[in-house]
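The following blocks contain the structures, represented as structure tokens.
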Structure P
Amino acid sequence: MRVLVAGATGVVGRRLVPLLTATGHEVVALSRRPRPAEGARTVAADALDRAALAAAVREAAPDAVVHLLTAIPARLNPRRMERDFALTDRLRTEGTRNLLDAAREAGATRIITQGLAFAYEPGETPANEDTPFWSDPPRQWATSLAALRTLEKLTADADGLVLRFGHLYGPGTAFARDGWTTGQIRGRRMPIVDGGGATFSFLHTHDAATAIVSALTRPVTGALNIVDDEPAEVREWLPELARLLGAPRPRTVPAPVARLVAGGWGVAYMTRLRGADNARARMRLNWRPRHTSWREGFAAELGDR
């Protein structure tokens, strides 16, 4: 199968391309600027330039298109999330529309896009794919959530599959040894807010890539949660990451104090996020994460070497 990977040089794309070639697929890597991708032919186009993108996809003539395009800054300001995610939101709306239209015109028959498994309505139990998205999110995240809804609708209209990834960790991510989040933890600038009740479902970038490979050849549509097996509250995973990094134990602060620094979204991120359940992906994709728990995954990435 000839697979066009849009975002092949991102944190998941860099894991995905070698796996695709190793499993016998022909890979065409799409990025905004010409960049080499090991084992892949490359084409360059801006996903927001509809004509240029259509020409690039036509040249690639893919059987399948994998959409991993984002433009998330290395350093985030939770009080300015709408600004920091503006380009990513456009890629999830305009870029998705342009890419899927180009894929249809080029004759591609399989579409896979990247969504998020932590956009669900807050609740106590891990969310499955039927759980609605957050109905009243913090203002700083409302535009991004609307963009995710658009991406999912466009994917559904194309009879594609949205893989809703959990909180990514691994090389190049914010949770990498040199990542932004780990830097905040080392500097004791990421506290446990108001008891740390938010639940995170993590996912190693390798496991994100294997889920895509599994999905390519299976006629599954709709949306699937791609997360590990062990959702964890902030009060549990944050001190453990600090320990692995040799950092001081995180401070504990009340929500009103955290809101002064991180705004409403920063507080919600640390207190209200909901974990996700991966049972449907396991069944429909015959997929299993190599790192079934964030505990052993983070230990492998961040422990003593």
Structure Q
Amino acid sequence: MRVLVAGASGVIGSRLVPLLTAVGHDVVALARSSRRTSALEALGVDVVVADALDRDQLLAAVRRAAPDAVVNLLTAIPADINPRHMAEEFALTNRLRTEGTRNLMEAGRRVGVRRIVAQGLAYGYQPGAGLANEDAPLWHDATPRPFAPVLAALVSLEEQTVAAGGTVLRFGHLYGPGSAYAADGAFTAHVRAGKVPLVGGGNAVFSFTHADDAATAIVAALDRVAVGALNVVDDDPAPLHTWLPEFAARLGAPAPKRAPAALARLAVGGWGVAFMNRLRGADNARACLTLNWRPGYASWRDGLSIADAAGTQAGPSGSRPDA
């Protein structure tokens, strides 16, 4: 199958492209500018250049690529997110998820694309008890203001993808090489410096997804017709007050301090407080069954390993890939 990957140089894309070629797919990477082509070409894939927000440019690029399938990983998320400025920092990503997706869907229709897989988000569910499956409502009730446009853009992406007969993979908190949780990632640096407190108890439940597991789920989704959204997360959702102290200990960093929500709101804003206290974990049962997929990193305890935190990428269950 000839697969166009939009967002091929990102955290997921950089793990996905080699995997797609390894299993026999013919890969075409979409690059925003010619400056980004050399690294992608080094992976042995074709590259087409277009700005996803430029409709005519994108239509021409997809026509040249002539793909059978499209993987939509379009984002422009900053490496280090300031929760007080989330609306501004996600503005371009919101446009890519709305306008960019619309342009990509139109381009795909014109060339007869048969399969579409898009990157969604598994921590946008309405807060509540227990894990959320795909039928649970998204966070529409009292949504923190900075998160509202992000959620609206995600809803638009999902609606457009499903209308085109595609699959939305709702990934959890993404970690692995190139992510904020990597050895050189922004979040890891903040934890090492003792700058990530447990706000208001740290009761948010995190469902993690390793970038390699995101990639294997995409490959599985390309082989199956599964219209709709699926939670692609690990098997071990955990509250912030459980995993953050353990991650800090593995880094040799100071134990996270505790901060009252009212005081922390001044530093991280309403969304920062909600992010640390109200997120709901996600259930992956439907994705496992529908895609015949299992996470290689069944727990964040395997993926957020001592080796990875120290700068060596660990494999599943803490093993090194060359071991």
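Bear in mind these aren't lab numbers, they're just calculated from the coordinates by the rules spelled out. All values derive from a computational prediction rather than experimental measurement. Cβ atoms are built from the backbone, for glycine too; each structure is taken alone.
Side notes on the structure shown:
- Structure responsible for -0.75, with log10 I(q)/I(0) by the Debye sum over Cα atoms at q = 0.19 Å⁻¹, for residues 40-111 alone calculated and labels P, Q on offer: P
- Each of P, Q could give mean projected area of the Cα convex hull in nm², but the derived value 15.2 comes from Q.
- Structures P, Q were compared on distance in nm of label points 7 Å out along Cα→Cβ at positions 152 and 184, and the highest value belongs to Q.
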